[in-house]
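Below you'll find a set of structures to go through.
We did not get these values from a lab; they are worked out from the coordinates using the rules stated. Being a predicted model, the structure only gives us computed values, none of them experimental. Cβ atoms are built from the backbone, for glycine too; each structure is taken alone.
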Structure 1
Amino acid sequence: MRILVTGSAGHLGEALMRTLPLEGHEPVGLDIKRSPFTQRVGSIVDRNFVRECVHSMDVVLHTASLHKPHVATHPHLDFVDANIKGTLNLLEEAAAAHIKAFVFTSTTSIFGRALTPAPGEPAAWITESVVPVPKNIYGITKLAAEQLCELFHRKYDLPCMILRTSRFFPEADDRNEIRVAHADANAKVNEFLYRRADIEDIVTAHMLAFQKAGSIGFGRYIVSATTPFSITDLTELHNNAPAVVKRYVPLYEGVYARLGWSMFPRIDRVYVNQKARLELGWRPRHDFVNILERLRAGEDYRSGLAQAVGSKGYHDHIFKQGPYPV
């Protein structure tokens, strides 16, 4: 199939552009930035450009976006243009072209304040039924784009799939306390327990989403590594996360001791991917146990695809307070 990949110069866009040809597809990369994986250079805010790009495509994988790292550096209108107007342009042209599947890359950031438990409350158990409470313009515009996708499915019968992805970026954590207390790889491996996924698994979720869009019609899915935890662990996770991890994955203590790593003292939320596994048949390979086995064997915790794509950065310069201003 001919597949338009928006955001082809970014992390996920490049990963899709690398993978789709291996599965027999013909991807066309669209991005505002030039890259080895971008054939169409331009903005999704430009309706005529979008029309030219969508024409003759079978599928649209819409990963292009302004992200959370841009909140402090870009005006709100830029987010409205890129994340809402750009998505609307793509949806309108996809509906007009009778596209077989439209997959929108959303984010777990849309949950916003619903992710942070009140003092004394257990960790949050995050499924698709949790009502989003966005806390910044990024979350607001991504949620609005999701609602546009749902509207176009209802109004035009456009098969639309929404993937709410958890963290998969390789850049350093934006929280200074995490960067000070934990090595970068240590912090990221900890997150595979509850809020991170490897980009290889993110890609497979997108592949399944467009393949099943016709039969499902419309769906929203949390895409994150499979957690070992259950809903009964939430109080203890928020009070003593290492004890819970040791109970489920006793292997971790020895591996971490050898590496000089430590577990986070508490975990405040757990992303649940059960719906994606059940409805899409998604089988993420890179969970905490799998990664521990690789680390014990002296291997890199990242997939080969994650290593190949590497770090993109979100800005052209470095900020003294972290990878991006907060």
Structure 2
Amino acid sequence: MITAGCWPCMVHSKNSMLTSMLAKSFSGYAGVMMEPPPQLAFDYSQPAGEAALVSPDAVSWRIFKNPVSLFIGGVAAVILELAEPSVRAGVWDHSSFRTDPIMRLRRTGAAAMMTVYGPRSAAQKMIAGVVRAHESVRGTTADGTAYRANDPRLLDWVQATASFGFIQAYSQFVTTLSPDEISRGFAESAEAARLYGATGAPTSSEEWQMLLTEIEPSLEPSATLGEFLAIMAKAPLLPRLARPVQNMMIRAAFEIIPPELRQKLGLEKRRLSPLSLAFVKTAGKFADKIPVRTAPPVQASIRVGRNQYFLYADR
């Protein structure tokens, strides 16, 4: 029985229809976040025995199985990306966020799942395709600065913010990770980062702090960030009645942004209340124990010869 935070208010509510709706919402949401869209469908259980870019015993395999922290960390990563002017221009001028945010999220999620859980040959092929596609992504920022998506400096920031977002969201909203586990999480993304062209992406929490200190003076608020957050709030990830939960998860992303940067980006006044914070943490812990049988974490476990639910066992 789940007893932390305010989850009992939901689970033991006299309104059984609400409880049922929330359970169905979680299942549907987990499917959106964990399973690739039809055009990117892939059987992660095959080929039998082929290793992934990351070991199944890695911290990353634990982190990426959780759809709640995955969403929170992804939003935090995009916030940090949009704060950098050149990355912001590249993402927003060459993105489908405005027209089809759900599909854009699912494609991004599919890439993350393949990088962590996919067989090595398929992950390498996918990343090579992304690199080729990014060759044509180039332009100028509002102040006339030229940018290109495959610029290693920009790739380092994108890879760094993704690692930071996913690791920190899991540690803050699911299970507290030790300093060693956090650094391992950064290090485990190194091979994929190099394949993407991010040759200087941080491989430890110390290197992340160094990069953040270097980049921070160039980070800035923008109307684009506000537009992104508004789109995410309205995107139909959850049924309308459960939309407040979706908004909580978006605002939970503000909680993991470093305080001084949160203030600089104008996010300080939009933080979660203590009750909402407790709810999101309980949801994160709940999600960590619920396997989605058709999703990559379970299928990949089968492929590498592990019990299909070994990632969900008590530790």
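Brief remarks follow.
- For 34 (percent of Cα pairs over 26 Å apart, for residues 100-243 alone, calculated) the corresponding structure among 1, 2: 2
- Comparison of 1, 2 by FRET efficiency 1/(1 + (r/R0)^6) of positions 116 and 292 (r between Cβ atoms, R0 = 25 Å, to 0.05) - largest value held by: 2
- Structures 1, 2 were shown, and distance in nm of label points 7 Å out along Cα→Cβ at positions 92 and 180 at 5.0 was computed from 1.
- Of the structures 1, 2, the one that -11500 was derived from, the read-out being helix-only ellipticity at 222 nm (-39500 (n - 2.57) for each DSSP H run of 4 or more, over all residues; to 500): 1
- Structure with the greatest value (metric relative contact order in percent (Cα under 8 Å, 6 or more apart), set 1, 2): 2
- When distance in nm of label points 7 Å out along Cα→Cβ at positions 124 and 220 is computed for each of 1, 2, the one that comes out at 4.2 is 2.
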